[in-house]
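Derivation of every value follows stated rules applied to the coordinates shown; laboratory data play no part. None of these values were measured; they are calculated from a predicted model. Cβ atoms are built from the backbone, for glycine too; each structure is taken alone.
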Structure I
Amino acid sequence: MRADLLAEAAEDIAGLDEAVTAVDAFDQALVTGLLRPQPAQAAGLTQLAHAVAASPLSARVAEAAEKAAAGAASEDHFVALAAARTALLGSVHDALLTRVEEATGRPRGERTASAPGGQEAANVLAAARSWLCDLARAGWQGIDHELVSGAAQIVSAMLPDPALRRPATLLDGFAAELAASCPGVTLERVPVRRWADLWSRAMLLTLPGAADAPATGTATGRLLPLGVDVQEHATAVQAQVHAVFEPADGSAPRLVRASASAPKPDTVVGAGLWQLLRPHMSLLAALGEGRSMELTDMPVTADGDLIWGDDHARAGEPADAFATARVALPTATDAPTAPLDRHPARIAVPVFLEGYAAQEDDEAVTFTVAGHPLPVDTDRIPAAGPLTPKAVAASGACIGLLHWDAGAYRLQPLAVETTVRKKTVAIHAGGWAGGTTDKAGVKAEKAATDAVAVLRERAGRLLRK
């Protein structure tokens with residue numbers, strides 16, 4: 001991999017800083033709200049409009065910025081501002097991914113159009129947009145429980161409709177974050193970028209057709225896992241397996257993802273998370289055992305996401321992830337990105353590195369690749385596996401995900417090769433996915449089993465009452 005193309009990306013990519021600065025200026029305008037905008041907020045709106053002046057959005061965004069600066073923005077104007085912000089971050093995403101493609105030498109697949117959705121509940125979507133407009137007018141410092149609670153009825157009306165589940169889930173989570181921060185006037189620190197991201201994404205997802213499911217096909221062939229990314233919250237956990245798929249028809253291999261999610265009590269942590277996830281996806285057992293999977297007519301979206309069903313998969317032959325990374329990954333086509341997913345924070349590209357020098361300084365690990373530094377994000381290593389920052393710092397080869405964070409490319413390790421007692425061993429973040437004999441893993445699994453058993457017994461007691 002050409003690390004030189006990644007080292008100075010922020011300075012080298014034309015227009016990147018300007019686009020991010022325009023987004024930041026608009027985001028600051030949302031902090032105090034657009035009901036009675038001050039001159040600084042008006043300037044931020046104007047900066048956003050100028051940033052898209054050469055695009056097809058130019059006229060609509062210019063009008064929206066003018067109306068919003070006067071405190072007279074309507075729903076259509078807020079939609080236009082959200083679209084402009086999303087388009088700018090999408091352009092940043094595309095520029096950063098183009099640089100990654102040049103560094104890895106792998107092409108990106110072409111995306112097909114979304115499948116037409118069903119008849120959406122226009123009234124519910126309009127109510128959601130109205131609530132989001134009220135949020136923008138109040139600003140993050142102006143939120144209170146009365147305003148935030150307005151989302152509850154909207155979410156309740158959306159959740160029963162599978163076609164609206166995506167925007168409903170987003171609105172529900174967003175409202176929960178805001179409710180935990182009320183009243184906004186007392187906030188010492190506002191998550192400016194995050195809340196603006198959620199607001200603009202929610203605004204666009206309430207437009208007709210925006211939440212349509214991506215086009216799907218079927219996948220038949222061999223799945224070669226590379227590693228698993230575990231994302232954990234207090235009440236939920238998700239495991240996303242990144243893999244190379246080799247079609248049975250002999251066409252070019254491509255990168256795909258398979259995800260399993262589960263609700264969780266906050267007492268289940270570490271290796272215990274796998275107990276919640278295993279029943280949802282047999283791939284996790286294969287991952288832990290170092291095996292491939294044979295797929296037959298597995299549904300797959302145009303964006304490379306396998307809609308996993310165990311009835312479409314069976315365990316295959318042993319498959320070493322590092323052999324896959326060395327042989328199959330360089331020839332695989334990267335998955336395309338859905339339009340509304342074009343955001344720098346969504347970049348997660350599988351890469352393979354070896355022959356680097358690893359340095360550890362104040363618990364921060366950096367790989368020097370061909371003379372160029374690449375920061376390693378050890379904070380993303382899950383506690384649910386045997387991989388540790390110390391093992392990463394002692395490694396000589398690494399499978400990881402390339403992210404963009406804090407103005408630089410960073411590597412999230414999924415697996416490393418290191419030397420233990422003069423032997424090369426592989427350590428995977430998902431090494432305990434299928435079960436483990438490791439003492440720490442066994443202890444965490446037992447604690448999780450006990451916690452789940454207690455919760456089930458209590459739930460059963462409540463139901464009997």
Structure II
Amino acid sequence: MNIKHLQVRGGALRYRRKIPQRLRPYFGGKREIVQSLGLRVGQEARAIAMVQALDAQWNAHFLEAEQAYRLNQDPHYLATQAEQWALRNKFIGPDTSGLYGPTDSEGREIGPDEYELWLDREVIGPFYRRHQREPELHELDPATRIKIETVKRGSRVPTELTLGRVIDERNKHHWGGKEDKAEAATLPRFEEWIAGHPTLSKQTKGNPKRLPMTAINRALARDFINYLHESLENSAETIRRRIGVLRAIWNWAADHFEDETLRSKNPWARQTPPKVAREAEKVASQKRLPFTKGHLNLIDAYLLRNDIDPHMRTYLRMLKYTGARPLEIGGLLKADVILDVPTPYLRIQVNALRGLKTKGSERRIPIMPEIMGEVRALVDDAALPSTPLFPKGFHNTTTLSNKGNKAIRAAGVPKERRLVAYSFRHTVNQAMLVSGAKPYLRHALLGHTESSTNAVYGAGSVDLGELKEAMQAAFERLGEAPEHIYTAEEWV
């Protein structure tokens with residue numbers, strides 16, 4: 001059994017973890033962490049939990065050490081520290097007395113100044129003892145080098161804002177020191193790309209977090225987007241999330257650090273996935289599957305729970321018993337519900353909240369007994385004919401799609417691209433097909449047009465009583481679909 005960080009020494013099991021050289025100063029100079037587990041060979045199974053617990057404990061220390069190391073390598077931080085050091089020692093600022101040594105009665109210097117003493121004591125002396133010569137500026141460590149440059153300039157050394165600096169500050173202000181989930185998924189890909197880029201990898205000297213924020217222009221941003229598509233084979237949806245994360249980081253940096261260059265030129269603004277990825281997404285979106293009886297049973301059981309948002313419950317049930325598009329339901333107004341007629345119906349038409357996909361989408365949908373009570377309740381709660389039946393979160397296509405998909409995932413429907421809230425529409429279409437509903441009735445219900453029938457009937461001109469009867473027959477067969485069109489992961 002091979003368990004990471006588990007070592008056998010003299011028949012005993014112990015925890016052993018190497019410390020990277022760059023982090024050893026933060027662990028008191030230790031090269032590794034070694035801890036006895038009190039177990040012997042043959043007890044590896046018991047050791048697994050102990051090793052995992054020690055990993056969790058030490059991971060936090062390694063993260064702190066990594067952040068401290070990165071901070072001490074960051075030019076922005078080093079410049080700030082050097083400026084404070086120079087001011088404290090009176091090498092720069094209003095009082096520069098640290099640059100002048102003791103003088104005689106005539107004002108002539110008779111001894112070294114404090115800066116010269118520091119150079120000899122902290123810089124030149126130690127280097128000379130090791131190498132028998134004085135150092136060149138480029139041979140000094142970054143912290144010392146930037147201190148000397150600060151004194152020479154008489155002010156803080158200007159530095160470029162780095163990716164690592166921004167990430168650390170953003171995490172500290174927003175996420176309590178840890179990366180947000182979306183950033184944790186995006187930034188490693190971005191850093192991998194930087195490390196593999198011929199120009200950027202040289203600029204960062206192997207540490208992507210040293211990348212100046214201004215180094216990324218729109219062309220390089222586009223290169224990264226193409227990398228996500230071509231090398232990592234990310235979907236358009238995933239690429240949009242990656243772009244959104246990076247756009248937010250650049251915007252935050254511009255505001256937090258008051259960087260006008262970043263504020264005026266965010267390289268991620270108005271970026272989109274490659275056209276090929278968008279086309280593939282469009283094709284995939286047209287291949288939605290109907291829900292099976294198993295899927296519908298999961299959803300029905302979920303909607304019986306007391307902790308479900310009542311509006312979400314009604315919204316999903318209306319999708320199930322109307323076959324309407326999501327925003328056609330989410331964007332209903334009180335005036336769109338006609339109840340005082342022999343066959344109550346929903347009027348799907350353009351209103352103040354949303355338009356329609358096509359002219360044929362304008363239609364009337366009978367309100368089935370299964371949802372009549374819920375629809376009446378929505379209407380009763382709406383004050384005016386122009387009042388929306390659903391709250392604001394249901395009036396935007398993307399938000400509504402995300403909310404609906406989140407609900408059906410919570411119900412247990414597999415997280416597959418072809419099984420989404422829009423699948424209710426395909427479920428109703430499938431039920432109309434297997435129940436033998438006449439084509440013109442199916443088209444009228446779904447808002448589809450077909451040249452051979454539209455010329456005679458039109459999407460909204462069918463008899464509502466006849467359409468309701470066809471829907472009642474079809475809804476007895478909701479969820480009937482051939483198993484062969486589903487993958488093993490999709491089928492329930």
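Observations on the structure shown:
- Structures I, II, by distance in nm of label points 7 Å out along Cα→Cβ at positions 309 and 373: label with the highest value: I
- Which of I, II leads on mean count of other Cβ atoms within 10 Å over residues 133-140, largest value: I
- When distance in nm of label points 7 Å out along Cα→Cβ at positions 77 and 269 is computed for each of I, II, the largest belongs to: I
- Among candidates I, II, the computation of distance in nm of label points 7 Å out along Cα→Cβ at positions 5 and 157 that gave 4.9 used structure I.
- Entry that produces -15500 once helix-only ellipticity at 222 nm (-39500 (n - 2.57) for each DSSP H run of 4 or more, over all residues; to 500) is calculated, selected from I, II: II
- Computed 4.0 for distance in nm of label points 7 Å out along Cα→Cβ at positions 13 and 141 - originating structure among I, II: II
- When Cα Rg over 2.2 N^0.38 Å is computed for each of I, II, the one that comes out at 1.45 is II.
- Source structure (of I, II) for relative contact order in percent (Cα under 8 Å, 6 or more apart), computed value 15: I
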